[in-house]
Structure P
Amino acid sequence: MSADELLRVEGAGARRGGLSGVRVLDLSRLVAGNMATHVLADHGADVIKIEAPGRGDDLRRWRVGGVEVFWKVFARNKRSVELDFRSGEGRELFLELVGDAQVVVENFVPGKMEGWNLGPDTLLARNPSLIVLRVSGWGQSGPMARSPGFGTLVEARSGWAYMNGPADRPPTLPPLALADMIAGLYGASAVQTALRQVEVAGGAGQVVDLSLLEPILSILGAEAAQFGLTGTPTERSGNQSSHAAPRNVYAASDGGFVALSGSMQAMAERIFRAIERPELIDDARFTDNDARVAHRDELDAIIGGWIGGRTRDEALARFDELGVTAGPLGAIGDLFADPHVRERGSLVRLADASLGSVAMHGVVARLSRTPGAIAAPAPRLGEHSDEILAPYRARREDRS
């Protein structure tokens with residue numbers, strides 16, 4: 001399905017995917033928890049958003065032009081229940097739901113769930129096979145555990161922002177909720193690992209302690225090892241790389257941009273041939289990767305000069321002819337016309353009651369036997385309250 005085709009959803013219907021039959025109670029707000037449950041829902045899990053009555057998930061208030069676009073994307077395939085689960089009947093109904101669930105996801109400040117007498121001990125007593133995913137800024141332990149832990153603070157403290165941006169400018173934060181999204185992906189993976197353990201270990205559940213800090217540390221790669229070796233952190237270098245050259249974005253004569261990477265020796269030599277400078281292969285400044293990194297500004301001037309004398313498409317045609325790892329730099333709008341994106345259906349348009357349709361990414365991981373699917377649009381606040389809670393209320397009445 002291409003981005004021009006309309007994916008119509010008449011209702012939730014039968015859940016499809018490898019996680020069909022898994023029920024997830026999502027108490028989280030904003031991005032990290034929603035990212036984790038978004039992945040689980042795309043692959044068939046029945047994700048029930050437990051939302052504060054009359055207010056709902058704060059992600060609903062991240063709007064563009066008055067439209068809750070973030071909610072429409074990251075709450076697809078989910079169901080919504082309005083429920084004050086902290087006390088009274090709401091608490092009892094929530095615990096009834098816990099008894100039939102496989103996963104609970106929460107991202108309150110550590111200690112908050114325990115303060116409501118709904119910590120892991122209480123939840124696991126009700127359902128010993130339960131997986132409890134606890135998302136927080138700094139983790140459930142340590143001196144910062146109860147400190148504010150928004151993604152911005154994590155991106156700053158982790159060393160990620162220090163490495164990001166041009167050398168002559170201050171450190172640069174990401175223009176999106178990067179720490180939360182990375183943590184959400186780790187959370188989805190951890191939940192699936194824990195579910196597998198329930199299957200093979202006789203039904204014992206467990207608690208997953210997921211901070212925003214540690215996932216973003218993991219994507220810094222060898223940064224800690226490098227610092228341990230040299231005593232210096234990686235400094236900002238814009239689009240250049242501290243460990244491989246050439247690597248940059250270069251301006252073409254028509255205002256377009258070309259992204260290029262020559263991190264392998266064979267590719268660097270191919271680039272020199274493509275820009276009609278084969279003698280650079282034996283130039284002492286560029287003869288191997290260490291030399292190229294040491295002289296990367298000189299190398300960029302040579303490559304940038306060649307690309308700057310051509311249009312973007314002329315430069316890319318030459319690189320394509322010689323098999324160089326180069327490509328166009330584009331904005332999201334360019335992807336709607338991208339033949340590869342269109343053929344694979346990487347972007348889809350989901351039918352939407354208020355807008356007609358909403359463009360969004362498709363299901364990411366493509367499983368050959370149990371593929372995920374977009375089975376339902378993002379729910380209205382409390383849309384499924386009666387549907388989900390009625391059986392539990394009836395059960396409680398029968399017992400009373």
Structure Q
Amino acid sequence: MKPIEPYYPGRAGDYSSTREGYRAFHPKPLPPDPPLHFSSRLLGLLSAASIEMGRLDGAAEILPDPDFFVYSYVRKEAVLSSQIEGTQSSLVDLLDYEAGAERPAYPRDVREVANYVRALNRAVTRIREGERITVRLLQDTHKHLLNKVRGQSGQPGTLKVRQNWIGPAGSSPATADFVPPPPEETRQLLNELVVYIQTDSLEPPLLRAALVHSQFETIHPFLDGNGRMGRLLVVLLLTDCGAVRRPVLYLSYFFLKHRDEYARRLQRVRDDGDWEGWVEFFLNGVRETSIQAAGTARAILSMKTEHEVQIGRTLGIRSGRGLQLLERLFHQPVISVGEVAKVIGTTYPPANTLVRDFVTMGLLTQVTGQKRNRFFRYSPYIEILQKDHLPSPFPRNFGQHGTRSRIIRRR
């Protein structure tokens with residue numbers, strides 16, 4: 001006899017009709033009731049994902065300077081997370097923008113990505129200093145995330161005051177794929193979610209992260225930026241509970257690759273109470289992402305060693321300054337000759353000579369063709385970071401087909 005499935009409609013919440021004539025969803029508080037059914041498959045995935053996340057955390061720690069790996073992965077996550085929302089910016093665009101190398105093709109897009117970096121770094125720092133995840137912290141993070149970019153008309157940092165919905169361009173609340181709970185319920189639902197996050201529990205951190213991400217996306221508490229905030233919240237929760245020593249686990253690439261299944265799994269939680277199916281999907285993402293990121297860390301470490309040897313053989317007695325520059329490039333992979341002079345503590349001519357040597361060795365590539373104010377990229381490093389990016393950014397209207405919230409304007 002086939003075993004009875006533990007999920008059923010109403011397990012995660014219920015729909016109700018509104019005065020405006022559409023059906024909105026009202027989620028039940030976490031944890032799921034009845035509790036998750038831990039099949040042998042789910043237990044195996046939880047164990048495998050936890051092991052791989054631990055290996056990733058360890059791989060980052062053994063790097064000569066773990067901070068440069070975190071630096072790069074925060075930026076990679078920012079690019080991928082923003083691409084889900086329809087931006088065109090690449091990792092190279094972001095690095096050039098931060099260095100002031102040249103004006104990007106889509107300056108507003110790049111600002112969105114840069115905002116993600118600043119918002120995440122700010123929130124992680126506050127958590128490391130002892131602050132817990134609260135509604136106030138989430139609102140402040142959202143405020144910095146949407147500062148002076150698309151979505152700022154949706155009152156950054158403020159919980160929604162108008163109904164939003166998820167659906168294709170041109171859809172209405174009646175035809176939308178999903179209508180989150182009404183604005184008047186948002187603060188209470190978010191407070192309940194924060195209570196769950198802050199409650200000490202023996203639940204595995206990855207399980208809690210999976211449940212919290214799904215619940216946040218269901219509540220959809222802001223008029224815009226909910227997808228980015230929900231993905232960012234996974235990192236904050238794992239940092240808050242001490243599951244990772246450094247924020248290096250990012251799931252945007254996995255969600256991008258499987259965006260249709262991602263949306264389907266979340267909706268099955270709401271419609272059918274299938275928490276188990278969503279958790280399996282989430283854990284598969286953690287496992288795959290951790291394996292890939294650990295491989296990237298090893299590739300970076302191997303490349304760094306090769307370049308140190310190359311610099312020693314090529315520059316001889318001048319290799320000391322060369323190694324100084326190499327260390328800086330992992331933190332600042334786009335750099336000018338003037339900044340190189342500051343790094344190695346010398347005047348412009350010796351710095352220019354060193355940069356020319358790095359270009360000859362294939363370590364640096366000039367960004368612009370001009371003779372003055374030249375910038376150079378540490379191309380081999382950036383290439384490693386981009387290996388698991390999608391072949392090209394999504395079309396600029398990607399966010400209008402099932403990922404961008406729509407606003408219902410009350411009459």
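Coordinate-derived values only; no laboratory data. Nothing here was measured: the structure is a model prediction, and the numbers come from that model. Cβ atoms are built from the backbone, for glycine too; each structure is taken alone.
Computing helix-only ellipticity at 222 nm (-39500 (n - 2.57) for each DSSP H run of 4 or more, over all residues; to 500) across structures P, Q gives -18500 for structure Q. Consider the structures P, Q: one of them gives 4.3 for distance in nm of label points 7 Å out along Cα→Cβ at positions 323 and 355 as calculated from the coordinates. Say which. That value comes from structure P.
Assign the value 3.0, calculated as distance in nm of label points 7 Å out along Cα→Cβ at positions 27 and 59, to the correct structure from P, Q. Of the structures listed, the value fits Q. A value of 12.5 for Kirkwood radius over Cα pairs in Å, for residues 19-90 alone, calculated from one of P, Q, originates in structure P. If percent of Cα pairs over 28 Å apart is calculated from each of P, Q, which structure is the one that comes out at 57? It was calculated from structure P. Of structures P, Q, the largest value of FRET efficiency 1/(1 + (r/R0)^6) of positions 187 and 339 (r between Cβ atoms, R0 = 30 Å, to 0.05) belongs to P. Computing relative contact order in percent (Cα under 8 Å, 6 or more apart) across structures P, Q gives 26 for structure Q. Which structure, out of P, Q, was distance in nm of label points 7 Å out along Cα→Cβ at positions 203 and 299 calculated from, if the result is 6.0? Value 6.0 for distance in nm of label points 7 Å out along Cα→Cβ at positions 203 and 299 corresponds to P out of P, Q. Each of structures P, Q was scored by mean count of other Cβ atoms within 10 Å over residues 35-42; the highest score is held by P.
Using P(r) over Cα pairs in 5 Å bins from 0, in percent, for residues 99-258 alone as the calculated read-out, with 1, 8, 16, 21, 21, 16, 9, 5, 2, 0 as its value, let me know the right label among P, Q. Here the read-out was taken from Q.
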